[in-house]
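No lab work stands behind these numbers, since they all come straight from the coordinates. These numbers were taken from a predicted model, which means no experiment stands behind them. Cβ atoms are built from the backbone, for glycine too; each structure is taken alone.
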Structure P
């Protein structure tokens, strides 16, 4: 195929050239009806490009095939057999993958460091998760991806499971041995799903970790908005092999997605694919060089350590995306939560992840020496300010074994069954009816159907005192927790 084409972008240009007008949604009529004060902030071109995908950008039967061709171009560009665009984020894409592989089939082997969207898929589908233990790091207090041996062990225990789902790269940038895990799955004739939301850029430069499709995954989900140049909510899920029916996968996605997809999101994905094919090696090569210099410069700063070697130690991760710059601030005597809040308030900089001791700066192909300099200047100012910040509250960090809660009910049954709200301390020993997720990175500490223990309550309550954010429980202050009614 001609990778210089961008059929959705070209169709949008043609729409404007012909001066089409629709007596259809959206009601703002390419911005004509939008409040001028809103147009001033969002930009007139934003409204001008917000048109219907069918009976707008394409005709009512989509006979132009713009979306289909854009998806074919994407699949060819990254070496997948098929690609599907989503305007509802990777949260939708990964739910569709879970439904297509395991719904109605019983069990799914799932890495316990899964994102909350995967748990939502388990709730929707009624699937029984069989949790694959990730490599908990008791020193760093983070989860590395599961090893091939961990996956093999779970297949021995649950040989009738429908497939495996792992997360790689993790929110910390660490990567699993996907090729070995895929081989283990395929020896059993079962598919491997990889939640590669943080890996949209991986196919386009040889110095980045291995792309899941190249490593043999059957389904791979990527968020173009995270490490690419798409708008928020832009996602692609890729498919190869004969272990998953593409029509069924598409039908599962159709159950979940909007019937009014945003043509702007589709077009941005299409344009980014063209850009990566034509210029990705250069753009990402420049970004990797910036990241390497930035990592060295930050690690030399007093009180800040950039994690790298310890993320690649024996029994942990196979590879690392070095565009994810994970910084330990404990040498400054402050928490990651404090560091993130100070940088936003005093330097107008946001970081992508913060926890009890770390922050992460995620670089993209758009970053350069100027943006890197802004970060290093802000970090030097943070170092100067750190002695004036209060001592951070202690977070009661559970041991790895204490984080492994017992699953005693299907997530769906616990979530949709009779529930009651009880004081947090009285929830110890009870079965959770909601998920509770420090965000970011969005990995649930408690999943519906798990029996709550005291160590996890201590962790969450102390975390809240240290500025942890819990967006999903019914009571974000955690005075009460929703549990299954006895």
Structure Q
């Protein structure tokens, strides 16, 4: 069990670290596309400078995301060979499509966008950054296609002890994917929006490039409001899907030890006693769990004890209860962070609609926004912890347990070495990432260049004698 514990910790640590970069990459790509669209539509060079500034931070983040993503995939062969052997025929094709199609799409057009300023026609250059946005979004889609199979296996048949794909259409129309992908994608847009808003607030507080960053802030706040609200809407649909697809995860996320009454209350906070299977302290909101689960005030929700008995009959002896404490609290931290995001974005959008000069008057709000950059990262991380930990003890729901997925020939010393190695390398990455972000944020946008200066700049030889 110690080996399984170590393997899970290594995979969890590297996955969470990698996912710090992924949503910011998607969100920044989308916002830069919007900014350059405004530049092409209005022919206002302020939007060009805006897109170029955020593009520098996007490229830093993209590079770190690629490196950590490559290291992430090696673990399937290192620590999880039994998992790879069992599910590789289903899991492999989406990952291959992601690498060969989506990743090369985004990489090729990033090059065109980066080096194409003043070389490509404006609309062609704009097309390049939108294709980057499409590429990074497709990457997320194919990765989540593979993950959705782990949550809700479809389109396969078990042959000779292995899961083999027999319906690719079922894989890409997985009901789990239909709710998981928009939830993750919209969360990524929110991440980019709050990052742009927070950095813009930093500049506005220092009265640097006020016109540019005031407009950048407005774009981010309105984008953050729409995306955050939609995240909550899609997340609600995803929670309702859990009732049917993974009822044990739903029960654990509510610390619901026994099937709820017909009008189920929702636990706002609770003191969880997992040893005795009850909650000594439980602050409840009447009817709320039924509303969350069924969109009306009635409807019982299955409890942990009843589901455990059902799973024993279905799958054989074993403990099918995930960590209730972790699943319960990660869900509430995610919801709390998301609620704060909606409140902050709503306040900013409301004030902006009522008063064009409100940014100059609301410095307290601006001081909060740089700290709010962390909210979507907290929501993203805790949301994934709930999603993955709440599925335990299954690596593939109902098919393969986590204890049966590890590499039996990789011992504890090697796993410890890899954990330490990953830790050292990722710590170095973190230092480089923070240093580069702070450096380019402090430098700010490139100075405004007039037409004559632009002509002189590009008429200079590349190599001077």
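Could you figure out which one of P, Q the value 20 for relative contact order in percent (Cα under 8 Å, 6 or more apart) was computed from? Please list the in-between numbers first.
Working: P: 14; Q: 20.
It traces back to Q.
Suppose you compute distance in nm of label points 7 Å out along Cα→Cβ at positions 5 and 365 for every structure in P, Q: which one lands on 2.1? Don't skip to the answer; put the middle values down first.
Details: P: 2.1; Q: 4.9.
Source structure: P.
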**Structures P, Q, by distance in nm of label points 7 Å out along Cα→Cβ at positions 133 and 341: label with the highest value** = P
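2.2 is what came out when distance in nm of label points 7 Å out along Cα→Cβ at positions 77 and 93 was calculated for one structure; which of P, Q is it?
Clearly, the read-out refers to Q.
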**Complete:** Re distance in nm of label points 7 Å out along Cα→Cβ at positions 141 and 165: value 1.5 computed from one entry in P, Q; matching entry is structure Q
**Fill in**
Output -24000 (helix-only ellipticity at 222 nm (-39500 (n - 2.57) for each DSSP H run of 4 or more, over all residues; to 500), calculated) maps, among P, Q, to structure Q
**Item:** Structure responsible for 64, 55, 45, with Cα extents along the principal axes in Å calculated and labels P, Q on offer
**Value:** P
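If FRET efficiency 1/(1 + (r/R0)^6) of positions 381 and 437 (r between Cβ atoms, R0 = 30 Å, to 0.05) comes out at 0.95 when worked out from the coordinates, which of P, Q was used? Can you show the working numbers first?
On the way: P: 0.45; Q: 0.95.
Label of the originating structure: Q.
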**Asked** When you work out mean count of other Cβ atoms within 10 Å over residues 13-20 for each of the structures P, Q, which one comes out largest?
**Response** Q
